[in-house]
1. Can you rank 1, 2 by Rg/Rh (Cα atoms, Kirkwood Rh) and just name the one with the largest value?
2. helix-only ellipticity at 222 nm (-39500 (n - 2.57) for each DSSP H run of 4 or more, over all residues; to 500) computed as -12500: which structure among 1, 2?
3. Which of the displayed structures (1, 2) returns the greatest value of mean count of other Cβ atoms within 10 Å over residues 42-49 on calculation?
4. With mean count of other Cβ atoms within 10 Å over residues 106-113 as the yardstick, tell me which of 1, 2 scores highest.
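Derivation of every value follows stated rules applied to the coordinates shown; laboratory data play no part. Because the structure is predicted, anything quoted here is derived from the model rather than measured. Cβ atoms are built from the backbone, for glycine too; each structure is taken alone.
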Structure 1
Amino acid sequence: MKKLIAIIACVALSSAALMAQQRQELKTKDYTFTTVKEIPITPVKNQASSGTCWCYSAISFIESEIMRMGGPETDLAEMFVVSKAYADKADKYIRLDGKLNFAQGSSCEDVFHVWQDYGIVPQAVMEGLNYGEKLNRHGELCDGMKGYLDAVVKKPNRKLSTAWKRALQGILDAYLGPCPEEFEFEGKKYTPKSYAASLGLKPEDYVSITSFTHHPFYTQFAIEVEDNWRWDLSYNVPLEDMMAIMYNAIDKGYTIAWGSDVSEAGFTRNGLAINPDFSGVEEAGSDQERWVGVSPEEKAKQLAKMREDAPEIVVTQELRQEGYDNKTTTDDHGMHIYGIAKDQDGNKFFMVKNSWGETGKYNGIWYASDSFVRHKTLNIMVHKNAIPKDIRKKMGIN
C-alpha cells in the first residue's frame, strides 16, 4: 500500500512538473498591438498572496465606472469589502451546517452586495494589513477562520452561543483592521454608506451575463461554481450575444468585469491570453516519415515553431459547453477589461487590467484574443446600458 501511495505521489509530482515545463516552454510569436479604444482605468494593484481577484477586479471596474459618470479618480478599499464578505459568508456557512465553500474566492457580484448593504471606504481609511506584512497574505487568516467555524458547526454547547459572531469578527479585525463606522476623508465626514452614496453608483444597474446551453437562453441561473457562494444569478445569452455585449460596451465607453479560466497554456505570465489549436502540431509530431533523420533537438525546435505559429481555435457554443461540462474551463480568476486593440495582422484583442502588480511585458496589462475570451469566459458584469437594446429587450431588462 505504501508503495502504491509513493507511486501515485510520484506520478502527481511528475505531472505537475510536466505541466509547469509545458507552460514554461510555450512560446508565442512576437505581437505588436495597436490600441483601437481604451477607457480610463485606475493604477494596477497587487492582490499578492490572497484569493481576492474577485474584489480587485470588481473594485477596479467600479473605479472606472465612477470616472465614466464624471466622478473623480478614486482608490477604494478592497479589504473593507473582503471583511464584510467574509462575515456574510461565515453566517451562511453556519446556517448550512458547514456545507458551503468557505475559502478566499468569491465572485464580482459579492462586491456589489457589500456596496449596497454596507457601503465602501477609501483605501486610505482601511489598508487591511494589520498582521506584519507589506502585501496581502491571507492563508493564515482564512484557514484560521475556517477552523474556528468548523468548531462552531459542531455545536459543542448543544446550541450556538451568542459569542461566535463577535469572536469571528475579532479574527477579521485583528488581521484586516476594524471596518470604520465613521471616518473623515478630504475634509468631510462620512459613514461607509454615505461615502458610497456620494460616488453615485447604483448596484441595481449592473448585471452578470454568461453563455451556456444547460439552461435556457434569456433566462437567469446561478452559475454552478463554488465561488458563487451567494448563488447570484446571471443572465444566460447565446455566445454571439455575449460577445456583441462586450464589444458594444467598449465601443460605448463602458468597461467590463471579467471572470475567466487562466489555467490554460495560452494564458501566459507575460501579458498574453491566446487560444492556440495544437491539434495540427500533435498530428505532425506523430507522423513518422516527417521526422526520419531529424535529431531530437531539431525535432523539438521544429515542433516549438509549429506551436508558435498554430492558428487559434474557432470557438462554438458547443465547444464552450463541453469545456464547462468536462471541467477544462474552470472558475479561476477575475480581471477588468477596459479596451480593444489589434495585433499586426488585424486580429482583435481585449485589453485587460490584472491584479498581479506591474508584472509581465505590459506592466500588469494582458491582451486577450477574441478566441480566448469566447472560449474561456465564465461570466461578465456590465452596466445594463452597455447592452445593445435589442439584446436587452430579449433579456427582459428595462
Structure 2
Amino acid sequence: MNKIFMTAALACLVSGTAIAQEKKDSVDFTVVKENKITSIKDQNQSGTCWAYSALGFIEAELLRMGKGEHDLCESFLVYNTYMDRADKAVRTHGDASFSQGGSFYDAIYCLEHYGMVPQTAMPAPGELYGDSLFNFNQLDAVASAYVQAIAKGKQKKITLTWKNDLSNIYKNYFGELPKEFRHNGKTYTPQSYVKSLGLNPADYVSLTSYTHHPFYSKFILEIQDNWRWAESYNLPLDEFMEVMDHGVRNGYCFAWGSDVSEKGFDARKGTATVPANGKTNDKTGSDAARWTGDNFKGGAVINTGNDEMTITQELRQIGYDNWETTDDHGMVIYGIAKDKNGKEFFMVKNSWGEYGPYKGMFYASKAFVAYKTMNIVIHKDALPKHIAKKLGL
C-alpha cells in the first residue's frame, strides 16, 4: 500500500506504544460475529502493512481450515517481493515505482512461486541490525538509491551482478532466504511447507467496485503499489458490501485495503466513520493554512453531527477519481459488532501493535468501508452463490 499523503505515512509507521496510553472510548460494542485471527503484530517503522495484513489473513484462513495457529514470516515475503519489484523498476527504466509498499497479491504470488516459511525459519524482525522490530529508515534509503541508480542510470550496459548486490543488502537486514528448514520435527522447503498447509493460491480473489470499468469483469486496479498489475473483479457497490457481510457471517475473514487518511479515521478512539454532511472546506494554500501550519489535507470536515453519510456508487467513484480515496493501508476484517445504538461495524485487525482502547484492533462503520475500501482479497467460497455465478467463479 502506497503512503501517498504524510498523514497516512505517519499513521502506517506509528509505534503502537505511542498511542497505547489513550483512554478507552466511551462507545461500547457488542460482538455479532467474530472469526478467529492470530495475534496482533507491529510493523513498526516500515511500510509493510500489506505484508502483515496479507499474512494475517492467510493465518486466519489456516485457523478457519482447522490447520491450527501459524506465524508466517513477513521477512520472507518482503525480501522476495522487493527483489521482484526492483526487477520491474529496472525493466521499465524506473517507470514502475519502487517503494516499501506492496499489495495483497504479492503474498498470493509468493505462495505460488516461492512458497512460504514460518517465522522461526528466519531471524526475528530487526534482530540483525540491533532492533526488536522492523526499521526500514536506512534500508529504504540505501535500497531505493541503488535501484534508482540502475533504473535511471546513464550506463549503456547493466552489469549482471546488480541483483546479487541488491540481494546482499536485503540479506543483511532479513537474513538468508532458506532453501530448507526444520519445523516441528520435519524438514521442508518453502514450497513443500505451503503444500503441507493445504493452501491453494488459486482459491483467493481480489474484488473492488468502481464504475470506470464494466461490472462483472476484471481490471487492473490503477494504484502504484499494484506493480504486478494484478486484476480485481469489479462488482456494484451493493454486491461488494454483500460479499463482505456474507463472508464474515459465514466464518470468513478477508484482507482489507483502505484509505486511513480521512478525518473520520480516529486511531486513538479505535473507530472509523464517515461523518454526516462531511463536506470539506479545502484550505490548502490558504492564509489560514499558512499561519496555522496545518495543510488541511482533504479539507476540514464541517457540520459533522452524530450520523453518517449515505454512501453511493457515485460518491465512491468521485473519491477515487479525485485522489481523495488513496491506497494507504492494509488490514484484516474478521468480525461484525454493534454499537450501543445498534449500528453495525466491521471488526478490524491492524498491524501497529497493541495500541489504543481495543489493543490493536478497531471498529470500521459499514459506511466507511463502503466509501474507502480500495479492494479486498477473500476466499472464493465466501462469495454468495448468485454473485460468484455472475463472475464465473
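1. Numbers: 1: 1.00; 2: 0.96.
If we compare Rg/Rh (Cα atoms, Kirkwood Rh) over 1, 2, the biggest value is for 1.
2. Values: 1: -12500; 2: -10000.
Going label by label, the one that fits is 1.
3. Details: 1: 17.0; 2: 24.1.
Answer by largest value of mean count of other Cβ atoms within 10 Å over residues 42-49: 2.
4. Working: 1: 25.9; 2: 21.1.
With respect to mean count of other Cβ atoms within 10 Å over residues 106-113, the highest-scoring structure among 1, 2 is 1.
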